[in-house]
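*Asks:* Below are structures written as structure tokens.
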Structure P
Amino acid sequence: MHLLDLTLPTPAENLALDEALLETAETAAGPREALRFWEPHAPLVVVGRSSKLAAEVDQAACAARGVPVLRRPSGGAAVVAGPGCLMYALVLDCRLHGGLRAVDRAHRFVLGRLARALAALAPGVHCCGTSDLALGERKFSGNSVRCRRTHLLYHGTLLYNFPLGLIGQLLPLPPRVPDYRRGRSHADFLVNFPAPAAALRAALADAWDAHAPLAQWPRDATARLVAERYGQAAWNCLL
């Protein structure tokens, strides 16, 4: 698997690059699996493809703090990211891994492997809810998936040194919550994973045998997606 550790200058470019990697894999002659890491330079809110901003984001608080709100191509609820939150993206070929086009199987396949890899760094990592990773009963990773014809994009967050209080200042309690949350506030529900970013990167790269550098990343497709989608209020404020 190819490895790309690249954070672009803007949130729009970073979200666009995830989707551009998926697009490129779809049109490639053969398997084009990749693992990418990036970490935002400043706080941002990322909502799911079908998220309703009024229900999931305190837009006034974001505006007052200058925190941008962008929309990703995959499902799930709003997340807050920024320095101290490592973002990863996996592009997987469904033809190499049976059953991945079923979303529940994709979650089990990816999160199971991530949990095993991260458990070597901190005992007690396990899958919770639909698409979370937790330490004990506290979540440190949220994840989502976007399926295309032959490939899927699976991406998520890994909190490791994030100011968790910021999340409650920018997001209300989500309209849909997993049972294990039990009504807890963001501050009581979330936790930073006790390992540095370098260790997280190494664990995930080893788990997916992603050690071949991706020399040519899709610059043109990324720029086009920024212009058409991620840089447009019509997309980010869709609902």
Structure Q
Amino acid sequence: MSVKNLPQKDRIYKLKNGTPLSFTLPSRNHPRYRLLYFDEEQNINRPLRYASNQKSPFEDEQDGNAILEPIVFEDGMLVVPRTNPVLQAFLHYHPLNGTTFEEVDKEKDASAELENLACEADAMIEARQMTLDQLEMISRVLFGIDPLTMTTAELKRDVLVFAKNNPKEFLQAVSDPDLKYQAKVRSFFDHKLLTLRNNNKEVWFNTPSNKKKFCTVPFNEDPYDYACNMLQSDEGLEYLKMLETFLDSE
């Protein structure tokens, strides 16, 4: 986007990481700090330089009487009026645009906030409509706890709080077709039909007829997730049916 094509309006820029009292942005190309913009049309890197008395942010389009001025963010913010289009263009082309600083886009921010609010509302509605069985399932998977140790009110509260604070993760979890299966495997552990040993590196059976080791958990694998995968394998399906039988009999 050229200077003449950049829409004329006052612009506000903010630092993305923290808000120091004062931050000076590099404003010219230097051997120790290359300030370049790759021009797709000319297929070259063009040096940038902010000079308040020039008509272009590109050094190759400036004359020899450039007046250089620092670009300083105060309290993490920088206001550039529409009467300074060269600085706006310079910031537009600056290689740190989008990483160190960004333009404040109120419309974009409002749209993102609206999307987050809608997601939160959907998650809260979903959580409020859950049956007790569903609450127990989601608590096993999300919290890794035995819901039988909690009251119904505690379950509802914790699930609602989680849905409010983590709406996207909550909605993703409840829409997961494997949720019911994952909750069932968690219940095997809650009812001590499966146990973890050796610092959670081994999964053992703990039924009246089987006290053998089921599997060894690979390094950096979650033991519950790994047990889920193993019980779904051809070798583990018979064990799954056995555990379901014991679970149903309790």
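*Asks:* As an exercise: Kirkwood radius over Cα pairs in Å, calculated from one structure in P, Q, equals 23.6. Which structure is it?
*Replies:* Source structure for this number: Q.
*Asks:* Once distance in nm of label points 7 Å out along Cα→Cβ at positions 72 and 144 is calculated for every structure in P, Q, which label goes with the largest value? Show your work: numbers first, answer last.
*Replies:* Working: P: 0.6; Q: 5.0.
The maximum falls on structure Q.
*Asks:* One of P, Q was used to calculate relative contact order in percent (Cα under 8 Å, 6 or more apart), giving 27; which? Write down the numbers at each step before the final one.
*Replies:* Values: P: 27; Q: 14.
Comparing all candidates, it corresponds to P.
*Asks:* Assign the value 10.6, calculated as mean count of other Cβ atoms within 10 Å over residues 16-23, to the correct structure from P, Q. The partial results should precede the final answer.
*Replies:* Values: P: 24.5; Q: 10.6.
Value 10.6 for mean count of other Cβ atoms within 10 Å over residues 16-23 corresponds to Q out of P, Q.
*Asks:* For helix-only ellipticity at 222 nm (-39500 (n - 2.57) for each DSSP H run of 4 or more, over all residues; to 500), the calculated result is -12500, so let me know which of P, Q that is.
*Replies:* Value -12500 for helix-only ellipticity at 222 nm (-39500 (n - 2.57) for each DSSP H run of 4 or more, over all residues; to 500) corresponds to Q out of P, Q.
*Asks:* Distance in nm of label points 7 Å out along Cα→Cβ at positions 48 and 176 was computed and gave 0.4; which structure, P, Q, did it come from? Before the final figure, lay out each step's value.
*Replies:* On the way: P: 0.4; Q: 4.2.
The structure behind it is P.
Bear in mind that the values in this text are calculations on the coordinates, not laboratory data. Computed from a prediction, not measured in an experiment: that's the story for all the values here. Cβ atoms are built from the backbone, for glycine too; each structure is taken alone.
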